[in-house]
Structure P
């Protein structure tokens, strides 16, 4: 079954555009966009087994650390840069986002919302949240940034970035009411002012 997030991202991306997927994992989103929107897609992934999974799907993916490997791309190489479930694993967020806008026009960011109500309940009980969208224990989590929908909106505004669109999701549907409380995941498309 295709995640709702993938469908929403695909609905917002034009056909036959160029897309770079940073931290593409096993390439599921990149494969979906390639088959539905006929994109010219590339990915970067640090985990070797995930790179092999991408190659088996026929995707163009490079084995690299996105915090060290974007300078090889020329400016304005892509229409879209994706960071779906990878921004929370990045140390130098400002640097990477600047690089994304150097090589692409629009940045699409997807991340788990750490303020979702079940996460708040876990914290209230004294435990690190473990949910379907945050499936890690504190000692094996790849996440080094814990932030919320409001945090990201404030970040974008503080950097002078334009939020072109945003969508929020629970496990089974799009959330339109109090997303910072009820949404497990958030997706934003941001750009630099013209």
Structure Q
């Protein structure tokens, strides 16, 4: 696995059904970036309620998963879905909460799947895209920063797999299930899952 694109954005308006809002989804490729506890330095996080923070500091997406949407006629390019790091390929079905990714001088830990919202649909120009994105279950991964440093295009990414934690696919399906499986839920809460997901279950 290697990094194909490093992507940053400043605040920019996006048109939603309720009117324009600022967003950081319109990311553009750069050659490299510093990475701190809150993510890539110079990248804007506008909606702090749903994005960013220590547990969702870096969003990663795979070019191999983009090809699924390209086959549907979507004009894809790195950063289209607002990811910070576009990697060339990953073994999607095996990604787990707690997997560690080392790239450049940075170490990340996978913490959550991405749950799509209306801004993603507006970004790609398809009103039904949240439903399509959800149905395909190729949502990318949020990660926390365990060690900051520098990342750059063409950096190799080494995965250090977690052992026995739920996969990102299981976490995604659990999040959308009206009746979460109790055993899987316990396993998820025992894993280093993002606080926003943890709080959702602990509050219910």
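FYI, it's all coordinate maths here, none of it is from the lab. Not measured: the values here are computed from a predicted model. Cβ atoms are built from the backbone, for glycine too; each structure is taken alone.
Out of P, Q, which structure matches 4.9 when mean projected area of the Cα convex hull in nm², for residues 8-87 alone is calculated?
On the way: P: 4.9; Q: 6.0.
The structure behind it is P.
Suppose relative contact order in percent (Cα under 8 Å, 6 or more apart) works out to 27; of P, Q, which structure was it derived from? Numbers along the way, then the final one.
Values: P: 18; Q: 27.
Clearly, the read-out refers to Q.
Work out the source of -6500 here, i.e. which of P, Q gives that when helix-only ellipticity at 222 nm (-39500 (n - 2.57) for each DSSP H run of 4 or more, over all residues; to 500) is computed.
Details: P: -9000; Q: -6500.
Only structure Q yields this read-out.
Quick check for you: by distance in nm of label points 7 Å out along Cα→Cβ at positions 16 and 168, which of P, Q is greatest?
P
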